Each structure stands twice: as C-alpha cells, then as structure tokens.
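Below you'll find a set of structures to go through.
Where a number appears in this text, it was derived from the coordinates with a stated rule and is not lab data. No experiment lies behind these values; they were computed from the predicted model shown. Cβ atoms are built from the backbone, for glycine too; each structure is taken alone.
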Structure I
Amino acid sequence: MINEEKVALMTRMAAYEAGEGKKDAAICSYFRNDYVGFQVIKTWIGATLAFGILAAVGIVYRMDALMESFYGLDLDGIFELAKKILWAYALFCGAYMLVVYISAHVVYARAHKAMSRFHKELGALEGHVKRAEEEEE
C-alpha cells in the first residue's frame, strides 16, 4: 500500500536536492569562517580591480586638469593626493567587504538551516521506512 505522507516527503526532498540542495551542499561543505573568508577575499580582489578601473577612467576623463595641477604640485602635494586615493580605496573596499561579510554569514546560515531541515526529513523518512518494515513483519 502506498503511503501518501511518505511519497509527499520524498517528492519534497527530491525537489530540494535537485535544485537548491546542490547549492546548499556546496556552501555547507566549508566551515563557516572558511566560506566567509573565501567570499571576502574574492570581494577584495574584485573591489581592487573595480577601483583600479574606475580610477583609470577618472584619470583619463580629467587628464587635462590633472596634468596642469600635477606639474604645479610639490612633494607634499603629491603625498596628499596619494593619501586621498588610498583613503578612497580603503573606504571603497571596506564598505563593499563589510556588505559581503554580512551577506555571506546570512547565506551560510540559511544554507545550514536548509540542510539541517533536509537531514531531519531524511530521518523522518527513515522512520517511515522502519515503521513500514515492522508492519509488514
């Protein structure tokens, strides 16, 4: 006799395992700090490249004004310009990495919760199988 509860549970589990379960299993294969650290490192690399591209576009766009003011700067002026650029870089990367740090924690927590729910359902399914075997005997 077909147990409708068991079929519904198996269908739900199979749908999860085929879709979101693959992503969640990949995320949960890391420890939390390793996953978050990896995401932050990827973000730092991407933010550095993005800042470099934005800075290059800004330099090319304002090339005339920069050349006029650059030749008039002394060594202290160059250091001040470098400080401004480094502060802008630190602020850009820091803000972006903070957002990714928080979102990576949230993503990991959701994946871990979903995988825990899947394993509980797997245990419930195992309980259904054991009860069915006991009833047959």
Structure II
Amino acid sequence: MKKINICGKEFDIDCNAFTYLEYKRKFKNNGIFKDFETINNFTNMQILATADLKKKNPNISEVEIIKETSKMMISYLDDYIEAITRIGYICCYTANQNIGEYEDWLKGLARINTNDLWIVEVTEVAVNCFCGQEGISRT
C-alpha cells in the first residue's frame, strides 16, 4: 500500500487481483489494460507532438509548446481523463472500499491536470501489479 496526493487530498492506493475484478464490475465492459493503453498512447502522442514542435521551431517557448500540444491533443483528452480517473479510483478503492462510488470520488477532486504527478504514481502501482515491472515511468 502507498499513500499519494490527488488534487490536495491524501489517499491510500493499492493494486491486486481484487483490483482487476472490481474494475470490470464497476466500469462494466471497460478493461484496465485498455485504459493502460489509452494512457500510454496519449503520452506517446504528446511526446511526439512536443518533439515535432521543437524540431520545426527550436526557439519555441514552453508556454507555446503547451498551448500547441493542448490544441493537438484535445480530441483524445476525454478518453485520457476517463482512463486516469478510473485507474486512480480503483487503486484507491482497492486500498479502502469506504471511499464511495466513482462519481462521488470524482466530485471530491478539485481539478484534474493531465501532468499531475499522481497519474504517474497510480499508473506505476497498477502496471507493476499486473506486469511485474519495477521503475516504469512516463517520460
């Protein structure tokens, strides 16, 4: 079990076989591995878009990079936000079944920033649980 901070609130998170089972129950036909893929694809597209912008304009500012990549990634954002929040929720739920339902948990989050550290932390815990890989991180 690990403690993490999500939007200013501290949560215990965990991941085990129960996580997989509850994920399927709570999110019906959505599989946790499909959501891992969504997160990975979004991250890779964002990295490639950033690299392309820097290649085309080596003097581009970080603010402009964020602005431009945000425009490029907007059509993928719904799926990404759903994936990260479902995985975040289910890892919190695995550690503490008293946190309530997914919608209630979401209501308690002040905001979601696609670059928040908790996304990496939760994803690492879940991927390590199912894939047995240590030190996986988003780069």
Structure III
Amino acid sequence: MRVHEAGRPFADRSGDRLRDWLGVDNASFYDREKVAIVPMAFCFPGYDAKGADLPPPAICGATWHDRVMAALGDVPLTILVGGYAHRWHLGPQKSVTATVAGWRGLAPRVFPLPHPSWRNTAWLKKNAWFETDLLPSLRKAVKDELQ
C-alpha cells in the first residue's frame, strides 16, 4: 500500500533493499532516461485474507507487459525481480532458487533476483552465494549500463 500511495514502484523497504542490491541511489533508480521499471501488474492488487499482498493479476501482464517491453526495444540489461517476472520472461521455472542460482547462464544481459521483500530475509541467509557471487556481477553490469 505504501508504494501505491507513493505512486512510485519500490518506494518502500523492499525498494531500499533492491537499490542496495543494484548499487544505485534513488536518483539513479528513478531516472527515466536510464531506467525503466516495468511491473508485472500496473496496480496494487490488494490483500489476501491474511493481509499479504495478492499476486499480480494475470490480466495486467496479458494486457500491458508485452506492449511496454516492445515499446522499450532492445534493452541491454533486464533485471527480473521475483518469480512472477521470472516465469513471464523465461517461461516455466523449477523454483525461484533454481532460477536465481542459474543466473550465470543469463548474465550479463539478464539477472533473475528474488523479490527484495523482508519476507525473503531467511532465503537470503540460506543462500549466501547470492550476496557473494551474484551481487558483485549485478552491480558491475548496472554500473556499466548507467555510465
């Protein structure tokens, strides 16, 4: 809801974590001349019965996602945030962990990431290779593209 109210994607603690992963500040992250943030949904989908965010509605991707990506043209670096983005761009996947662990087969043009939500803190601790192996390569790719 915080992001919805702010009117900017990742305008929350998840965004802070994502910007840290990318090695960029707010100004760079929201620079529309250099960065396109293309959500899997173009709205806040609401909450489930337990108060968690609902998944992106499939109709959003079916209606808008391909159009936006086509309008962007040849994108030199694509960062796929979370399982929904992995599946949309890469097709069916075994799991988020398997997809992210296979990042070397996609880099340096594509980097699959887990969602930066606080809910994934345990995942990050369990998969220390994400920080030691993937993040340095991701940060270099982002820095190279933003120069």
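Computed quantities for the displayed model
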item: Parent structure of the calculated result -22000, given that helix-only ellipticity at 222 nm (-39500 (n - 2.57) for each DSSP H run of 4 or more, over all residues; to 500) is the read-out and I, II, III the choices; result: II
item: Ranking I, II, III by relative contact order in percent (Cα under 8 Å, 6 or more apart), the structure that comes out highest; result: I
item: Given 5.9 for distance in nm of label points 7 Å out along Cα→Cβ at positions 73 and 121, calculated: source structure among I, II, III; result: I
item: Read-out semi-axes √(5λ) of the Cα gyration tensor in Å, computed value 59, 13, 8, structure in I, II, III; result: I
